[in-house]
1. Thinking of 1, 2, which structure, once Rg/Rh (Cα atoms, Kirkwood Rh) is computed, gives back 1.00?
2. Given a computed value of -27500 for helix-only ellipticity at 222 nm (-39500 (n - 2.57) for each DSSP H run of 4 or more, over all residues; to 500), which structure among 1, 2 does it belong to?
3. Comparing relative contact order in percent (Cα under 8 Å, 6 or more apart) across structures 1, 2, which is largest?
4. Given a value of 1.5 for distance in nm of label points 7 Å out along Cα→Cβ at positions 82 and 98, point me to the structure among 1, 2 it was derived from.
5. Please compute distance in nm of label points 7 Å out along Cα→Cβ at positions 10 and 34 for structures 1, 2 and give me the label with the greatest value.
6. Taking FRET efficiency 1/(1 + (r/R0)^6) of positions 18 and 114 (r between Cβ atoms, R0 = 41 Å, to 0.05) from the coordinates of each of 1, 2, which one would give 0.75?
7. I have 1.3 for distance in nm of label points 7 Å out along Cα→Cβ at positions 50 and 106, calculated from one of the structures 1, 2. Which structure is it?
Structure 1
Amino acid sequence: MLNAPKTRLVSLPIDFTYPGEDCTLFGWGKESYGSNSFSKRLRYVHLKVMSLADCQSRWSDQRVTIDNLCTGDIAGHGACIGDEGAPLVKNGMQIGMFSFGGMCIDGRPDVYVNVFNYITFINAVAID
């Protein structure tokens, strides 16, 4: 797979990610909540990281912790059904992995695993 045309390894983050930073989400999920099919091409959207406090206040019925990152600028712009596990990238580094969200459903922020918080684990189990 890594030898396929137009594929390459993505770097891991070397620093924290802060609210307001630009990032890009890539995915094959549905283009909208009501869509009947998944995208036939890889899609992307440019987003901004939001503060954890803002995200937590909008997801009071879900557990959002320091181990998460959130995005959510404009309703309808973000992850959707089928994007679970999709990479959130900043400056060529994967900073997040899509976990759950509501941008395509009800306008609540998208929530990602904060990859930086798992660097030690990743490096301990990674195979060269």
Structure 2
Amino acid sequence: MGVLKRIYWLKYAGKTRKYYNAKKYDKALICAEKALEFAEEAYNPEHLNVNRALFNLVIVHRVRKEFDKALEYGKRAIEITEKNRGKDDIALIDDLKNILQVYEDMGQKDKADDISNRIEYIRKINGV
């Protein structure tokens, strides 16, 4: 059963990207939500593959200007990465960039600056 759920997670993650690229954001959202559901069932709610599903949800909600949902999913993605990899791991940069873009779209410069500073700190300590 777990293998089948992993296959469905991959299927819906792919469909999310397909619909997103075609600017069919309503369909992309439906697929992203299904991908998250299957990822949580196939792995566990704090697995890095759940993070990947959350990443897609942030992007879709951001383009739909549903900033509160984008931030909710983005913060959860960051928490998962921090738990699995540490608070200063280079893998956080993509998740942080997602949140940064949401704050910029919302016009929240102070929060965007905080995230930008954190990204630069992570880059610096990781030699990037």
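1. Working: 1: 0.97; 2: 1.00.
Among 1, 2, the structure yielding 1.00 for Rg/Rh (Cα atoms, Kirkwood Rh) is 2.
2. Working: 1: -2500; 2: -27500.
Computed on structure 2.
3. Details: 1: 26; 2: 18.
Going through 1, 2 one by one, relative contact order in percent (Cα under 8 Å, 6 or more apart) peaks for structure 1.
4. Numbers: 1: 1.0; 2: 1.5.
Computing distance in nm of label points 7 Å out along Cα→Cβ at positions 82 and 98 on every structure in 1, 2 gives 1.5 only for 2.
5. 1
6. 2
7. Working through the options, I get structure 1.
No lab work stands behind these numbers, since they all come straight from the coordinates. Worth saying up front: this structure is predicted, and the values here are computed from it rather than measured. Cβ atoms are built from the backbone, for glycine too; each structure is taken alone.
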